[in-house]
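Just so it is clear, none of the values below were taken in a lab; they were calculated from the coordinates. Just so it is clear, the model here is predicted, and its values are computed rather than measured. Cβ atoms are built from the backbone, for glycine too; each structure is taken alone.
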Structure 1
Amino acid sequence: MTGIARLALFGHPVGHSRSAQLFETWSAKSGPPLVYQPVEVRAEQLDAALERLRAGQWHGANVTIPHKTLLAARVDELTPEASRAGAVNVIVRGEDGTLLGANTDGEGFWEGCCATLGEPVPAGLALILGAGGAARGVAEALARRGREVRVVTRAPQRAVRDFAGLVAGCLDWEAPELESVARAAALVVQATPLGMAPVEHLAPPLPIEWLERALVVDLVYRPWETLFLRRARARGLRALNGWPMLVHQARLAAGLWFGIEAVRGFLEAAAEVESRDPLRRSA
């Protein structure tokens with residue numbers, strides 16, 4: 001891209017996102033000149049938003065809830081990761097207006113966890129709570145690394161189809177075997193909106209006493225510590241929020257838009273955003 005890059009975030013809602021602060025801070029410190037615009041897009045407005053993107057109103061876009069799976073069927077081409085996940089969180093616009101859908105959620109999850117922990121994500125069974133677009137990205141990254149993945153969702157039969165080739169099984173919240181699966185899990189990923197502002201008082205209905213040794217990762221980062229994370233930490237479990245995943249998936253997205261050499265300094269800019277976050281709680 002030359003000149004000022006115009007980027008968008010498509011979602012509904014978009015008020016929870018910190019992506020604009022990340023990209024604008026990076027641009028001001030060391031990155032290319034850009035404008036990052038959160039855009040409220042309902043499902044019925046999605047095609048119109050994509051046409052505006054094709055026409056050049058923006059050079060690229062991020063995608064957040066609830067459109068990640070919808071976009072996989074609406075772009076012109078998918079990266080291998082996005083194709084396997086069936087979900088898109090980054091759109092790259094070609095010079096001719098064609099749209100490439102990519103998924104940096106899964107790799108961002110993996111890199112963010114490893115960087116924060118200072119070691120690889122624990123091997124063994126991974127249990128993902130929820131079956132949306134973010135869950136699919138995480139499942140793809142874990143499955144690609146040979147992890148056994150199981151998903152808990154209200155619609156397990158649909159999830160079996162949606163996660164085909166990525167997971168060893170899908171359970172509903174009332175499944176009798178859920179307790180034994182949870183106790184065996186080395187990793188639990190909370191990938192539902194429960195606990196995210198404005199429903200901070202909610203948590204997924206998984207009894208925390210079932211988790212015996214798992215690393216717990218909640219993909220929510222606003223609030224900084226969800227009810228689910230507080231319960232996990234009170235039980236003595238290692239627990240991370242969704243901030244590392246947000247930062248690393250955004251850095252990977254920037255690499256797709258601007259080239260990998262351009263993203264130097266992105267992590268430093270993210271650390272500055274985190275340090276001045278009034279919502280942050282030490283944990």
Structure 2
Amino acid sequence: MGEILRRRNPYFESLCASCLALVLLFPLGSHAADVRDVEAVPHLDRAGQDGYRAFLAAKKHRAFAIAPGGTWFWMGEGSAADTVAEDALQLCENDSGRSCQLYAVDDKVVFDARAWTQSWGPYLQRAVADRAAPGNELGQRFYDLAFTDASGKKLSLGALRGKVVVLHFWGSWCPPCRHEMPELQRLQRALDKSSDIRLVMLQVRESYPVAQRWLQQQKLRMSFYDSGAQDSSSDKLSLADGKTVHDRYIAPVFPTTYVLDKHGIVVFANHGPLTHWMDYLPLLRDVAKHSGK
């Protein structure tokens with residue numbers, strides 16, 4: 001193999017069984033796109049787009065593999081298209097810990113958009129989920145955080161079992177948080193039409209009124225919840241049992257986002273901003289449809 005290049009989004013982790021299938025080379029219903037359209041490749045950040053451009057410039061045979069959340073891996077100068085595709089898929093899956101898909105092989109887009117929307121699983125059965133250890137790692141039951149709504153009503157993550165929860169930690173003082181907020185508002189509007197998915201935004205290192213004031217100034221109509229933080233020195237988040245956990249233990253950077261299935265199990269985590277939130281809507285719907293059984 002003449003050239004190998006991989007990229008693992010350092011903020012991306014997920015849980016899935018390896019699923020290697022060369023049938024993806026010629027999928028039914030593959031994504032109709034120009035192979036040179038960098039913007040069409042889902043979930044790539046700027047580094048990923050640069051990697052895809054490098055892939056396009058490489059000699060044949062070459063293959064580019066991706067996973068939901070931003071992980072990507074490409075290989076070039078292979079002796080045969082099927083070999084380089086198999087290797088790219090396997091290495092992408094080894095690197096990301098979940099199922100990857102081929103996006104392009106040589107000069108052809110082979111991406112299967114329908115399969116992409118079913119890439120989050122497998123999901124834990126209820127009996128297994130009930131035995132999951134508490135924590136914020138993939139496959140663990142997320143800490144039962146306590147918070148209040150705009151009216152002051154006390155809530156907790158445990159009370160939201162049966163819903164898919166998009167748990168988002170942010171602050172108006174945080175430039176990356178501010179930057180992604182308009183796109184996050186678009187996602188919330190889409191989620192408002194679903195009874196199975198709930199966006200829970202919790203402010204960190206500032207008070208609820210300060211965060212609310214910034215949203216109003218930006219004309220962002222977003223419902224969010226009060227984490228209980230009061231100012232920049234507030235570094236603890238409350239749990240339903242009265243204990244606390246350090247916010248940096250849960251969110252090493254801000255913003256940080258988790259997706260919890262209907263059992264409260266972590267199925268996705270992203271530490272850092274996401275710029276294409278709407279790309280995740282089909283995947284969130286897949287969690288809502290298939291988890292909780």
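The figures follow:
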| quantity | calculated |
| --- | --- |
| Among 1, 2, structure where mean count of other Cβ atoms within 10 Å over residues 61-68 as derived comes to 26.5 | 2 |
| Which of 1, 2 leads on distance in nm of label points 7 Å out along Cα→Cβ at positions 93 and 173, largest value | 2 |
| Which entry (1, 2) yields the derived value 193 for volume of the Cα convex hull per residue in Å³, for residues 85-196 alone | 2 |
| Structure with the greatest value (metric Cα Rg over 2.2 N^0.38 Å, set 1, 2) | 2 |
| Identity of the structure behind -7500 (criterion: helix-only ellipticity at 222 nm (-39500 (n - 2.57) for each DSSP H run of 4 or more, over all residues; to 500), calculated), options 1, 2 | 2 |
| If FRET efficiency 1/(1 + (r/R0)^6) of positions 109 and 181 (r between Cβ atoms, R0 = 35 Å, to 0.05) is computed and equals 0.65, the structure in 1, 2 | 2 |
| Structure with the greatest value (metric relative contact order in percent (Cα under 8 Å, 6 or more apart), set 1, 2) | 2 |
